[in-house]
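**Q** Below you'll find a set of structures to go through.
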Structure 1
Amino acid sequence: MKDGDVMFMGHLVEGPNDILVYGRAVARAYEEGRDDANAEDIALRPWLERWPHFIRVQDGEFVDGSLLDGVSLGELMDELGAYAFGPTAENADRGVGNVDPRQSIRQAAAVRLTEAGTSWLDEELELAFGKFGKMPAAEVEGLDWD
């Protein structure tokens, strides 16, 4: 991640298998030390021993509803096919490599959206914000803080 990258937050669900996007935020570039879990963090969340690096974000916006009110990444992939994600779109244009966005997302913790994918997701997220509202800023600022 670089400073200023927009990150969409999602959650894996099943029945059907999908990723529901429930928010977005602006990323901050990784800084060694600042963005690494310390012993206290690991004691609270033992999984941080395996994945000790944080991605810090700011200016988060989240749907003020349930996870069900999020945006389906599956619908994005159905709508745009290979042109949902940068790597699959580039492969499609070259005529070589994986062009299946579902295979692409399974192989990475994060995947770069195309301009069309970003636009589609922004529009759908705005519709969700309009229907369910945005989580109040004070609530967002307090997420995962002591």
Structure 2
Amino acid sequence: MGLALVPVALFAFMLFLKMNFGGWTIIFDLQNAWGRRLMWPWHPVAWLLRHAPTLSTEYRDRLDFSFLLLLLGGAIIALRQLRLSYTVYLWTAVFFFSCWGMYVSIPRFDIVIFPLFTVFALAGSRNCVFHLGYVVLSSTLAALFMTMYSQWNWVA
């Protein structure tokens, strides 16, 4: 019974968009204005390899792509460590984020993919070196992003 609420809520939201904004595809149209649209996953990778500028405070395409690779690595590890539903959740996120047309905001999107942190917790509980490396790297990135944000730079 509870599972039936998911499509009902989706239908209600689509009806709301249709009645208030003239079409249920308005959310896709607005994302298209930002350059986001669904495409094959190799198109953004090809663009990144050919055209992405070097890492700077203005251009962080390579850094954003590294967070997609982090998610992919977590999904690969999850194949053996997590139950099927969490693994499917991770692989769905990898597929969707890689098909979204651009890698901007992937660090922000990764935060809500909780099975990724479950993979990190399991790896950290089994390996002290991984745990220490994860704590140092995540603390360093948190300090870097906080500094960038304090300087009025877009972080994620």
Structure 3
Amino acid sequence: MGPDYVPVAYGVYRRPPTGEWLDAMALAGDLVKALAREVAGQDGRLAVVAVPAPEQVYAERWERIVRRYAAMQREQWDLEQPNRAAGRIAEQAGAAFLDLLPIFRQAAATSSQPLHLRVDGHWTPAGERLAAEATAAFLRASGLLAPNP
């Protein structure tokens, strides 16, 4: 790791995105459109859910990342950029879209219960429950899941 090192995964937040990330987003869009056509061919409607990373939810995690990698301090970052891109991709494909980021941020701000594990960023049971409840409510409101009996 030299002084110019930036982990690849954080490139999705770089503003403006690099050509590689723009290509990746275009490919993702093509794949989602193809999947939406396949689902529509079976009389269904695709739903896309944007899952937040811990550094998007917890400001202190992002601040720690930027401090750790000096090269990141010379760049501009937008932690909501991938979610907006996912929303555009879903819209272009005619898919229903749920962005869990604001839901996770609100829950993190109002509860001391962690939503992500510290070790690897996977959800805790509280995060899993929040995502499941929000997704189920979204699918019901979108008419993609039967109402509760």
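**Q** Match the computed value 3.2 of distance in nm of label points 7 Å out along Cα→Cβ at positions 25 and 89 to one of the structures 1, 2, 3, and report its label.
**A** The value was obtained from structure 2.
**Q** When distance in nm of label points 7 Å out along Cα→Cβ at positions 49 and 73 is computed for each of 1, 2, 3, which one produces 2.7?
**A** Computed on structure 1.
**Q** From which structure (1, 2, 3) was semi-axes √(5λ) of the Cα gyration tensor in Å calculated, if the value obtained is 29, 24, 15?
**A** 2
**Q** Right, here's the next one. Identify the structure, out of 1, 2, 3, from whose coordinates helix-only ellipticity at 222 nm (-39500 (n - 2.57) for each DSSP H run of 4 or more, over all residues; to 500) was calculated to give -10000.
**A** Source structure: 1.
**Q** Can you spot which of 1, 2, 3 the value 3.4 was calculated from, given it is distance in nm of label points 7 Å out along Cα→Cβ at positions 9 and 41?
**A** Among 1, 2, 3, the structure yielding 3.4 for distance in nm of label points 7 Å out along Cα→Cβ at positions 9 and 41 is 3.
**Q** Let me ask you something else. Ranked by distance in nm of label points 7 Å out along Cα→Cβ at positions 65 and 97, which of 1, 2, 3 sits at the highest value?
**A** Largest value of distance in nm of label points 7 Å out along Cα→Cβ at positions 65 and 97: 1.
We did not get these values from a lab; they are worked out from the coordinates using the rules stated. Only a predicted model underlies this, so the values are computations on that prediction, with no experimental measurement involved. Cβ atoms are built from the backbone, for glycine too; each structure is taken alone.
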